[in-house]
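What follows is calculated from the coordinates using simple rules that are stated; it is not laboratory data. Being a predicted model, the structure only gives us computed values, none of them experimental. Cβ atoms are built from the backbone, for glycine too; each structure is taken alone.
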Structure I
Amino acid sequence: MAIPVLTIDGPSGAGKGTVSRAVAKKLGWNYLDSGSIYRSLAIAVLKQQLSLEDEGAIVNIARSMKLEFDCGDVLVVRLDNIDITTQLGLENTGNTASIIAALPEVRRVLLQKQKDFKQLPGLVADGRDMGTVVFPDAKNKVFLTASAEKRAERRYKQLIEKGIAANLAQITIEIEDRDRRDSERKTAPLAIADDAIYIDSSDMTVESVIAEVLNLIH
C-alpha cells in the first residue's frame, strides 16, 4: 500500500508550521518539521561536546538519534525521548546547525532520516525542499507563501505580543534577505515544485488556508 505524503514548502513566516500541524492533526497523519532536524542534531552534538570538525562522530549521532514531533496546540520536539523544544530557538543551536549542515555526509544521513518519517497512515512534511528534494514523488504538494510585508507584519506582531521590542522595517529587510539566500543557495534551494499547488496566504485567514489544503487531500 502506497503511503500518502503531503509536502508544504515555502519561505520563512508563511505559516507552514501552523498549517502543517493542523492538517496533520485533522488527518491523523505523522508530521515532519524538517527545519528542526538540523537543530536537533546540533543540540545532540553540543550536549556531547563534540568538535564540529569531527564529521564521523557527528554522522554517528545523526544516524542513531531518535526524533519525535508531537502536534498538540504547540509543537513539541523530543530527541531520544527528551523534550528539547525550548532549546531549538537558541542562538547557539542555530549557529551550530548551520555549521554541521554544510557537512556532505551529515546532509546525506539526515536526508534519509527525513524520508524515514514516511509511515502509515500518511505524512505531512513541512520545509523548504520537501516537494523538490526529499519527497519528489509526493502526490500532494503545496507551496505556501505570502508577501514579505505581510510575513514581516505577522512576525512583528508575534514579537510585540511576547513583549519583545521589534522594528517592522528591519524585519521586512531581514525576511527579504533570507528569501534571497534560500532561493540562491546551491544545495536544496527554496523552489516551487512543478506539480505543487501555489497558495498565497497574504489575504487569507489560517483557517481558510487549512481548509484549502484539506480540500486538496480529499
Structure II
Amino acid sequence: MSYYSYNRGGFFGSTPPAVKNIIIINVLVMIMISLKEQFMIGNFALFYPTSPYFHWWQIITHMFMHGGFWHLFFNMYTLFIFGTVLERVWGSRKFLLFYFVTGIGAALLHTGVQFIQAQVYMSQIAENSAQAMAAYQALKLTPTVGASGAIYGVLLGYAMLFPDSVLTLIFPPVSLKAKWFVIIFAVIELVTGVFSIGGGIAHFAHLGGMLFGWLLILYWKKKSRMY
C-alpha cells in the first residue's frame, strides 16, 4: 500500500504524485499556449484524422491542453478532489492507467461521432450541398482540447467505488449520493450531445470517458484486480 506524508506544507503537501504531476503539466502547457497558441493548438490539440493538422500523438496531448483559465481550473479542481481519492485507493500506476484509458477512450468516442457526422456531410456534398461542404471543412479544422473526458472518467470511478458518498454542489446547493450525480451528468451529456446543445463542448468525449472508465472497472472487478 502506498503511503503519502501529510507533514509537508503547502497546497500540494498531501497530494499523491500522479495527480500532482498531471496538474503541474496542465498548468505548464497552459502557459505555453499563452506564449505560442497557434503552434501549440496546431500540433497538439486533437483534430479529425482527415485534417491536415492531424498527428497521431494528439490523441494523448490534447488531454493536457485547455481553452482558457476556467476550463483548466474546473478540470484540475475536480481532478484534485476526486483523483486524489482514487490514487490513494489504487496507487499511482493504476490511477495513471485509468486516467489515460478514460482520456483516450473519450477521444475515440468523440472521433467516432465525428466520423458519423462526416459521412452525413459527404452524402450531402455528393448532392452539391455547399452548406454540407462548409460544415465538413469546419469539422476538419476544429481542434478539441481538454482533460474533460478523463475527468468524467474520474468522476465515474469515484461514484463506482463510493456510490453512497454524499456530494454537495456549490451552485445550486444540492446534495445527492455520488451514484445519482454521475447518472444525472451522463443523461445531461447524452441529451445535449444528441440535440447539439451547448456548441463548442465535446459532449460525447465526456460520455466516452465515463464509458471506458466503467468498462475498465468492470474488467478489474471480473479479474479481481480492483485493488
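Which of the displayed structures (I, II) returns the greatest value of mean count of other Cβ atoms within 10 Å over residues 75-82 on calculation?
Details: I: 15.0; II: 18.5.
Structure II comes out on top.
Which one of I, II has Rg/Rh (Cα atoms, Kirkwood Rh), as calculated from the coordinates, equal to 0.95?
On the way: I: 0.95; II: 1.00.
Value 0.95 for Rg/Rh (Cα atoms, Kirkwood Rh) corresponds to I out of I, II.
A value of 3.2 was computed for distance in nm of label points 7 Å out along Cα→Cβ at positions 107 and 187; which of I, II is the source structure? Write out the running numbers ahead of the final one.
Numbers: I: 0.4; II: 3.2.
Structure II accounts for this read-out.
When relative contact order in percent (Cα under 8 Å, 6 or more apart) is compared over structures I, II, which one is greatest? All intermediate terms of the calculation are to be shown ahead of the outcome.
On the way: I: 33; II: 23.
Biggest value here belongs to I.
Kirkwood radius over Cα pairs in Å, for residues 19-66 alone was computed and gave 11.0; which structure, I, II, did it come from?
II
Identify the structure, out of I, II, from whose coordinates helix-only ellipticity at 222 nm (-39500 (n - 2.57) for each DSSP H run of 4 or more, over all residues; to 500) was calculated to give -14500. Provide the component values of the computation, followed by the final result.
Working: I: -14500; II: -21000.
Answer by label: I.
Ranked by distance in nm of label points 7 Å out along Cα→Cβ at positions 179 and 203, which of I, II sits at the highest value?
Values: I: 1.7; II: 2.6.
Looking at the calculated values, the largest one is II.
State the single structure among I, II that was used to calculate FRET efficiency 1/(1 + (r/R0)^6) of positions 43 and 91 (r between Cβ atoms, R0 = 35 Å, to 0.05), giving 0.60. The partial results should precede the final answer.
Details: I: 1.00; II: 0.60.
Of the structures listed, the value fits II.
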